[in-house]
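Undergrad: What follows are several structures.
All of the numbers you see were taken from the coordinates with simple rules; none came from a lab. Predicted model, so just to flag it, every value in this text is computed and none were measured. Cβ atoms are built from the backbone, for glycine too; each structure is taken alone.
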Structure 1
Amino acid sequence: MKTGTLYLVGTPIGNLGDLSKRAGETLASVDLVAAEDTRRTGRLLQALGINARTVSLFEGNEAERTVVLLEALRAGRDVAIVSDAGMPGLSDPGFRLVRACAEDGIDIRVVPGPSAAIAALVVSGLPTDRFAFEGFLPRKPGERRARLESVGKDPRTLVFFESPHRVRATLRDALELLGDRKGALAREMTKLHEEVIRGRISEILARIGDREPKGEIVIVLGGASEPPAAEVHALLPRVRALVAAGMRKRDAAREVARAHGASANDLYRAYLMEQRSEDEQPDVLDLEESQDPAEDGSDAQPIKSSEVSE
């Protein structure tokens with residue numbers, strides 16, 4: 001028996017006019033439409049005058065639903081996957097079924113459509129030749145900061161999805177851990193209240209202020225520029241001055257990093273290495289360092305993610 005075909009169909013991210021003719025024809029021709037939200041997709045199909053059978057495919061049922069849809073495809077039925085908006089499989093369900101079909105030899109076709117990540121990237125004003133899509137950052141502050149630290153040295157432009165109530169905390173974390181690099185915040189792309197805020201991370205935070213941006217949000221950040229070591233060391237006198245005035249080493253590194261768009265971790269490590277090379281003497285106990293093991297230059301520990309919470 002001839003197997004069916006799996007179609008990955010892109011749907012509008014806000015403007016119905018962005019749905020392609022081919023996407024509409026595909027949705028009208030398949031036997032099943034697997035949708036992240038059947039009610040939302042039902043409204044889309046109704047607007048297009050399409051009477052199609054829909055089944056749910058979301059994070060909570062993706063594993064079991066994949067088995068059911070795979071059997072339907074094996075039986076010769078055509079299936080289309082759609083997400084609430086944009087391309088299915090990008091931070092949305094679909095990957096498991098695509099992988100299963102690929103392993104089973106079932107034909108897979110893509111019907112390209114809008115993508116909030118790509119739309120935000122191309123209007124950001126940041127380099128588009130190389131970029132990394134990170135999807136949604138973890139919800140827990142410590143895990144989010146760890147993820148940001150893990151991409152901090154990546155020279156590619158970084159693209160993130162974020163929820164409205166976490167966007168300010170994410171930008172504050174990015175400012176501290178990645179430095180005040182250029183970025184853009186895009187929300188409600190292709191909709192009536194579409195907005196793109198461009199500038200340094202600190203400038204974006206200032207533009208947002210205390211308000212909570214509404215709608216679907218994409219954050220785009222410039223990649224790491226890898227400043228020469230000489231630049232980092234040029235900032236060390238400022239760190240030393242703040243420490244001499246009574247500020248903790250970590251706080252001093254953060255303060256200087258914020259002011260000059262540098263990485264707080266790089267500056268802190270450089271300061272500790274400098275202290276170790278200048279002050280560490282054999283058989284001499286440094287009383288200040290011994291009183292604060294967490295800042296012992298012998299460990300050169302980075303600023304911990306758990307120190308700042310959302």
Structure 2
Amino acid sequence: MKPGTVIPGFVDGGEWAACFGLSWMDLLLYDNGRLEPRILREGGQYLRKVAGTMGVAAGRNEITAAFLASDAEWLWFVDTDMGFAPDTVDRLIESAEANGSGVTGGLCFAQQRDTDLEQAPFYGQRYRIIPTLYEFTEIPQTGEKGWRHLPRYQRGAWQQVAGTGAACLLIHRSAAEAVGPMPFNPITLPDGGPHGTPRTFSEDLSFCVRAAAADIMIGVDTSVRTTHYKGGIYLDETAYAMQQETLIQAKGHEIARLAEWAARKQTGPFGRFATVGHNGSDRWTGGDRKDEP
């Protein structure tokens with residue numbers, strides 16, 4: 001093994017986003033300018049697998065096996081719809097070495113269908129931006145087991161997580177060896193779904209399950225920022241902050257609307273509001289809220 005060396009790996013369907021292509025070029029130029037290049041070295045390479053959505057797990061497995069057959073110390077997975085800084089690999093390595101994480105991700109964001117909202121008109125769908133920092137959780141009421149994203153992460157810092165995605169993921173050779181063959185094969189929990197039904201995890205979170213089982217620390221350094229192209233919108237920290245501020249404002253407007261309604265109806269969340277007694281003291285009468293807006 002040659003310390004400090006890196007093999008980039010990516011799975012794509014035959015097309016790259018412009019933000020990836022330009023970032024990739026900048027990163028290689030940056031690496032070439034190092035006194036000791038990590039990627040553009042004698043014997044260096046990158047690993048690419050062309051595959052559709054159903055072939056992503058197998059593609060990642062194939063890349064991981066080829067990496068282990070090489071002399072590189074680090075494997076860097078990156079998706080071809082991501083944008084990133086030229087020094088991304090250097091900073092991930094520095095963070096991983098400083099914090100002892102065998103698996104280290106950059107700050108990435110994904111789209112998730114928003115089930116809290118009604119379906120949009122004309123068969124549209126509502127989506128929400130989420131950071132790909134996850135905890136593993138169980139819902140006692142239904143017995144469901146699975147992953148929940150962490151909406152409030154530590155900004156500009158490394159933090160340990162139970163799982164993360166592979167859109168910008170650095171893996172040390174020792175971690176890749178420890179997780180064993182076919183590390184990205186999706187894992188199905190027979191009772192992970194509601195009321196004892198099966199649940200299958202994505203290939204990247206299945207990798208995190210295997211890494212945790214092998215006692216490999218997983219971390220995300222949120223100071224290593226990225227952007228994620230999603231056809232007209234770029235998912236990054238700024239877009240996420242704008243969404244969260246909008247949600248806060250929307251909630252504030254809803255609270256104000258309900259307060260105005262309550263004052264108009266002389267009622268509240270637990271019943272009707274009435275004035276009794278000579279001193280004007282107030283009490284709840286426990287009435288219904290059938291006229292709630």
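Undergrad: Among the shown structures 1, 2, from which was the value 1.5 of distance in nm of label points 7 Å out along Cα→Cβ at positions 96 and 184 calculated? Could the numbers behind the result be given before it?
TA: Values: 1: 3.5; 2: 1.5.
Structure of origin is 2.
Undergrad: A further question on this structure: When distance in nm of label points 7 Å out along Cα→Cβ at positions 8 and 248 is computed for each of 1, 2, which one produces 3.6? Each step should come with its number before you reach the end.
TA: Numbers: 1: 4.6; 2: 3.6.
Answer by label: 2.
Undergrad: To continue, here is another question. For P(r) over Cα pairs in 10 Å bins from 0, in percent, the calculated result is 6, 23, 24, 19, 13, 9, 5, 1, 0, so let me know which of 1, 2 that is.
TA: Traced to structure 1.
Undergrad: Where does the value -9500 come from, among 1, 2, when helix-only ellipticity at 222 nm (-39500 (n - 2.57) for each DSSP H run of 4 or more, over all residues; to 500) is the thing being computed?
TA: Of the options listed, only 2 reproduces it.
Undergrad: Given 15.1 as the derived value for mean count of other Cβ atoms within 10 Å over residues 56-63, which of the supplied structures 1, 2 does it correspond to?
TA: This figure was derived from 1.
Undergrad: OK, next. Taking distance in nm of label points 7 Å out along Cα→Cβ at positions 64 and 168 as the criterion, which structure among 1, 2 has the greatest value?
TA: 1
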